[in-house]
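Listed below are the structures to be examined.
Here, each number is a calculation from the coordinates, and none is a lab measurement. Bear in mind that the values here come from a model prediction, so they are computed numbers and not experimental data. Cβ atoms are built from the backbone, for glycine too; each structure is taken alone.
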Structure 1
Amino acid sequence: MKETISQFFNNLGLFSPLDFTDPVTYFVPGFILLILGETLLYQISQKLFTKELIKDELSSVGLGVGAVFLDFGMKAISLSYFFWIYNHFRLTDIFGIENFSEFFTLKWHLEHWWLWILVMIVQDFGFYWHHRLSHKIRLLWTGHVNHHSASHLSFAIALRQGWFEIIYRDIWYIPFVLVGFHPIMIAMMHQINLIFQFWPHTDAIGKLGWFDKVFNSPSNHRVHHSRKIEDLDKNYGGILMIWDHLFGTYKAENEKIEEYGILHNIHTHNVFHIVFDEFGNLIKDVRSAPDFRAKLSYIFRAPGWNHTGKDERIANFQKNLK
């Protein structure tokens, strides 16, 4: 079966995703245990296990299942153009990957452990800008807003992956492949980053002191999912908080977060409505735009921009608060 599927992708000129060992699959049992543990030990005891929470979590699981199938196909495409760029256009061989037979051995990776740390840093930097621009460009927001549309925060909400986002999220790593980072290392680290991002999606874990200043954590991520104006568009880091500190997007959790979601919550648990709602809103806005410049503004400016002058961009709201 595996050979047949691999041959299918190879016939299309694509990298077979079955030839990529996805570390996420090994953590699925852990994800399930964390979700069950949070439910039994925290949500039920704190009387938080409501019908609305269950609906939010079930719709999140539905989005996650759909994302798995889409991600399978996109791995074939993204890894294919990663390898094409790496093989034909990479600028350097500074990382010493000359003998590819050795690269696929455990010995090589143990000897080059420092390279994995470097890959983690650059991949997280790429993820920061992918995440930040997904909040700041309306077209990209249509793919990311799904993740923020839940009105609760729990481990299950981490599975709430945007389907459109899967299509474009890997393009941010092209510069690193050009520099000479191996495509498999970049793709592997992206998945490790996703694994790390699972556990910050919870109310059950409090502040962690110095850890919150250095790494993504439940405290930092609660701020990121908060609906409060002053909390919106903060804490974009996947693993590290250093990028938020450097680029002025870090905000500590100074008080208990009471509400989660987006500025205008959509109040639906239908998976397909969640996926396509903002995309449909974007199409309506583009159609209503009076000229070509306004149409482009709806597509590429921040969510909330309006040609009528009713500016609901987050930066504008936060400026007025100050």
Structure 2
Amino acid sequence: MHKKTKILLCSVGISLMLGGCSGMNSANNNQESEKSKETQAAPSEESQISVQDYTGEGYALPYGKETDKIADESLDQIEEATIKFFKEKYKTDVTVHNVVGAKDGATVFVESKGEPHFYTYAVVPIDELEKKVMTEKIWADEFQVENAIKGGLYHMIFKEEFKQLDKYLETLAAEGQVTGKTKEALQNVGGQGFSTPYYFISMRSKEAAIKPVYDLYMKNPDESEENLRNAFEDSSFAADNLFINIQLFMADKNAKPNKELFDQITKDLEEMTSIPRGSYSFVLNDNFIDKQSSSGMGDNSLDLLKDITKE
């Protein structure tokens, strides 16, 4: 069961961060540690929904009931502040998709416009007693946002390799046995960097090969894709510092995760030579997802005992 932590590398850290301002000082430690799935509350049957129907509705963060109401009354103000924040600090235009109340604040889920493409979030503090939204104090965890941008850049400069992975996963889905998350779910409660319905990219801060690419992008967001690719330090790349986290769901609402299918997909991934470099985790869930946490993990989920490494 322990390898499910790879898929949760971002999601658990994100859940801790999304809880509001109280996690600010320990953000980097939360993100870099591989928290186990036991830190998450077990989903209840009442909160389960078919993954094909899940758009993020019902998602909730601890102690966010009152701040959610306050945020709803200031959505335009929050959106304006968030767009300005990402443009000024990260040279990136974003679209605001969702605002969710949390402890001492509201979490704002955003999607970048164009490339590099990624999902992330910011936090707007809220004074619950004064019922005041403090947009002037908006912040985001630097590690999380940088990780998201780096993942988008990695996908951008190795686009052809990712096309091979996408083609394989899309073909699997088209065959009708498996599916992924909806685009609306990624937009409204994603926040995990570069993501598709079938996987997301995450990396450790010590992943050195992508850093010059990130630095070049931050200096000039209009830098050409060719120059960004040339800035990538191939010799510094370490597959165990970059994760491509694949998570699939059974398409049939009544189906349990199929071991034979899981083994075949695992074998296919092991044998593929044209997909991007990195450490691949793979989880096959049943058809259901927890509305409140947006997690598809269950006791019957099938996962790898060891990552598939592509150097």
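Structure data summary
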quantity	calculated
Structures 1, 2, by volume of the Cα convex hull per residue in Å³: label with the highest value	1
Structures 1, 2, by mean count of other Cβ atoms within 10 Å over residues 56-63: label with the highest value	1
Winner on mean count of other Cβ atoms within 10 Å over residues 128-135 once structures 1, 2 are ranked, highest first	1
Entry that produces 3.6 once distance in nm of label points 7 Å out along Cα→Cβ at positions 72 and 136 is calculated, selected from 1, 2	1
Test item: mean count of other Cβ atoms within 10 Å over residues 112-119 calculated as 13.6, pick one of 1, 2	1
Label whose coordinates, when distance in nm of label points 7 Å out along Cα→Cβ at positions 184 and 256 is calculated, return 5.0 (choices 1, 2)	1
Winner on distance in nm of label points 7 Å out along Cα→Cβ at positions 280 and 296 once structures 1, 2 are ranked, highest first	1
Structure responsible for -11000, with helix-only ellipticity at 222 nm (-39500 (n - 2.57) for each DSSP H run of 4 or more, over all residues; to 500) calculated and labels 1, 2 on offer	2
